[in-house]
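Read-outs: derived from the displayed coordinates by stated rules, not from any lab. Keep in mind it's a predicted model, so treat the numbers as computed, not measured. Cβ atoms are built from the backbone, for glycine too; each structure is taken alone.
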Structure 1
Amino acid sequence: MWADSIMAIGVNHKTAPVAVREQLAFSGDCQTPLRQLQAIPGCDECYFLSTCNRVEVLFVSREQGNTVKAVRDFLFGGADLSEEEIDRYSYFHQGQAAIAHLFLVAASLDSMIVGEPQILGQLKQAYRDAAAENSTGPILNRLLHKAFSVAKRVRTETNIGGGAASISFAAVQLARKIFGELAGKRVMLIGAGEMAELAAEHLIAQGIDHVLVANRTLERAATLARTFKGTAISLPEVVSRIPEVDIVISSTGATELILRRDEIKPLMRQRNNRPLFLIDIAVPRDLDPKLNSLDNVYLYDIDDLTNVVEVNKSERAKEAAGAERIVDEEVLKFRQWLENMEVGPTIAAIRRQSDATKEQELAKTLANLKDLSEKDKKAVQGLANSIVNKMLHNPMLFLKTDCKPDEKRQKLAMIRKMFDLDDTPEGKSPKKS
């Protein structure tokens, strides 16, 4: 069954701490990982997602065993983890569970902050990357588009996004918890991407006095700084400007630490030991975890934001129940589409097999009845056609009749075995288009 050929392997904020996730994070574009996945034997279609809170591979394979192991080895190849740790921190979903997992992720029901809209944009970008590499095919194309429509339906029919907070907003909420009022505080954003921009919007709304924006590309930093009437600085200036600010939010794609303990320690005297609040929402982490050992320095990473998330859980749980019902409905619909997609080729294969047998037997019979007129030959051919059609009628009706998913699977398996179709091309995954 094609449904069972859909699988997902990965880690997320629920299964693995940031120290593990950052070992799996991929910086830059997704071309290299997608090409590596496509090179795995049996990996017919694939899709790769890497965000702050999750790294996962969604793929289609009929071979399963060796392919699953190869995908798993790819995902954890650069991580310093034992097999036992990999089992503990990762998840594996197959078939209907994999479909449901994707729909839950798209609908933001599997996010650290339920209802946050950012994940849908990340999913769409990952799909664009996969499409550009031609790594998706008919099954994943349909599945991902369905995931996007499920997310839209959840947003439309529930209030799951009402007051929803992104990771950036959760960071601002944590800052308020530490400082109380944020009016008059100064903030430095390291990284000028979407996360930094969202953080700036929330901070300005809270009355932040001034924003410094640091980025690898000064032009990008200047563009964002102008938006918020702030000041752009280069990355090399970050350390020297620390004495001026109260809050630092870092969200770059750097592979090495941007701020280290030994750099900040001497600056605390210049600050007269004023509290310095650091939030690291990057994976891999931007800020040295040892910074937390300094007096009046408060460092929180992305996992610490779960404490902020708890505040909103009770209200969103009510909406999540309705959203999950929608997901369940859509999972069944997609499962039915997959099963119908398999019924069609099975019926076509039975018809081709039966017609081939009919033509073969007709040729033998007519060869031994050379004295038949053309009219009689057509009558014999009509008789053969009628017999084949009547014999196939009930099996075809049996396959087409609506029934529960498990029953349909049993029907298909039985019919395919009865007509000896398991080794035909129809038993294999459809080719990419």
Structure 2
Amino acid sequence: MEDELIDSSQLSLPRKSVLPGAGFFYPDSFDEERAEERAKEKLEDASVAVVTDTDADGLGCVALLREAYDAALDVADFEARIEEKLSDEDEDEDDEEEEERPKSPVALMGSSPYSLEDDLQRVADYAPEGVEVYVCDLCPDKFEYVEEELAALVETAGEIHWYDHHQWKPEVAEAVREAGVDLVVGESDEECSTDVTLRELDYEFDERFSELAAVTRDHDLWLNEDERSQDLADYAYWTSKEEYVAVVGAYGADLPPVVEEYIAHRRVEKENLIQAAVDRAELKTVGDWTVGVTYGRCSQNEVADALREAGADAAVVVKPAGSASIRGSDDFERCHEVADLVNGGGHPKAAGCKPDIYDDMLDYAHHWTTQGATTKRVILRAFEQVADAVAEAEAETDDEDEADDEGVETER
């Protein structure tokens, strides 16, 4: 396949909106080999390893840990790289070159709910014996998904700390703790994982780190009260993990002018992709809820905001890569219940999933050409299941109340 066919920078916006990024087209075997090489390089001399989600919240935890362990990388190198990106009109948005970077003794292992067990195993395989391990902003849906890898890690690591704020199933949390892990889970509607890390680390942080946690929380909990929080979220999404950690570690939530310029440059296209997704959205009625459903390569939070303004209680944004984001509101706080039915999980007001419906590339071709029609149906069916469960529970409550009322009347 010619590189030009998957090069996002060469696509028109309408086509970019419905197709995944270049990384999607690399086979897993290629990604796995690359991930193994990078993991070995990062971990072989590390004294601390951090397995973390790669959004602003997860990376904020890394910035705190590097500060606490006096292991921050020099930000000047990264600022020079940002200048280069601004001058390069053909810069690919999926470019994340981290080769030939100085290494930190606090190694950053970017992960996700779908790769968590692999990344835990890589730390067990490549990190020195006695390494301190932190797992941040990640929550396994089932303990069996990480059981073997966590056991291997316990054999290698000196200590394992796990800081998170997602909705943990009690039996999963208990099993992780019994495995020998210091698990701390913050209140998901009050704290982000950066808050939890800031609170749990025995270190006197400068004020900029407390402010970084507060602004990160503003976005991660969808408060949207601080205009800087969207900048952090966008910057974490657009740039490399190491660059983001170095910059927020040095500046906190008040990003330097060169980064603000870069964000403004990227935001023009972002707004156009958001509008494309909003324009193709549909509103569906499921039980007592109105669900906005759309498809596209876009920023799901802003799309969800627009759909809520259009009258949706919940929003589903199906992505070209096959995954989907589910966003709720004050009138719908069951996103995690929906996601749990379609191979996902998350928070009451925000969750993610990737339905297990893609058997071959023809399924993906159908996904792109129909703008996620099958995925939309599967997720809407999950909404219907949740709506039925709610209606059944309410009916049982009404029957119990009626029985109690009859009992009182009989006594009289």
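Thinking only about FRET efficiency 1/(1 + (r/R0)^6) of positions 82 and 138 (r between Cβ atoms, R0 = 41 Å, to 0.05), which of 1, 2 has the largest value? Display every interim value, and only then the final one.
On the way: 1: 0.60; 2: 0.90.
Going through 1, 2 one by one, FRET efficiency 1/(1 + (r/R0)^6) of positions 82 and 138 (r between Cβ atoms, R0 = 41 Å, to 0.05) peaks for structure 2.
For P(r) over Cα pairs in 10 Å bins from 0, in percent, for residues 242-393 alone, the calculated result is 9, 19, 12, 10, 10, 8, 8, 9, 8, 5, 2, 0, so let me know which of 1, 2 that is. It would help to have the intermediate numbers written out before the result.
Values: 1: 9, 19, 12, 10, 10, 8, 8, 9, 8, 5, 2, 0; 2: 11, 36, 30, 18, 6, 0.
Derived from 1, not from the others.
So Cα extents along the principal axes in Å, computed for just one structure, reads 79, 51, 42; which one of 1, 2 is that?
Working: 1: 113, 41, 40; 2: 79, 51, 42.
Among 1, 2, the structure yielding 79, 51, 42 for Cα extents along the principal axes in Å is 2.
Taking FRET efficiency 1/(1 + (r/R0)^6) of positions 42 and 178 (r between Cβ atoms, R0 = 35 Å, to 0.05) as the quantity of interest, name the structure among 1, 2 where it is greatest. Kindly include the intermediate steps, with their values, before the conclusion.
Working: 1: 0.10; 2: 0.75.
When FRET efficiency 1/(1 + (r/R0)^6) of positions 42 and 178 (r between Cβ atoms, R0 = 35 Å, to 0.05) is computed for each of 1, 2, structure 2 gives the biggest number.
With volume of the Cα convex hull per residue in Å³, for residues 114-225 alone as the yardstick, tell me which of 1, 2 scores highest.
Numbers: 1: 124; 2: 110.
When volume of the Cα convex hull per residue in Å³, for residues 114-225 alone is computed for each of 1, 2, structure 1 gives the biggest number.
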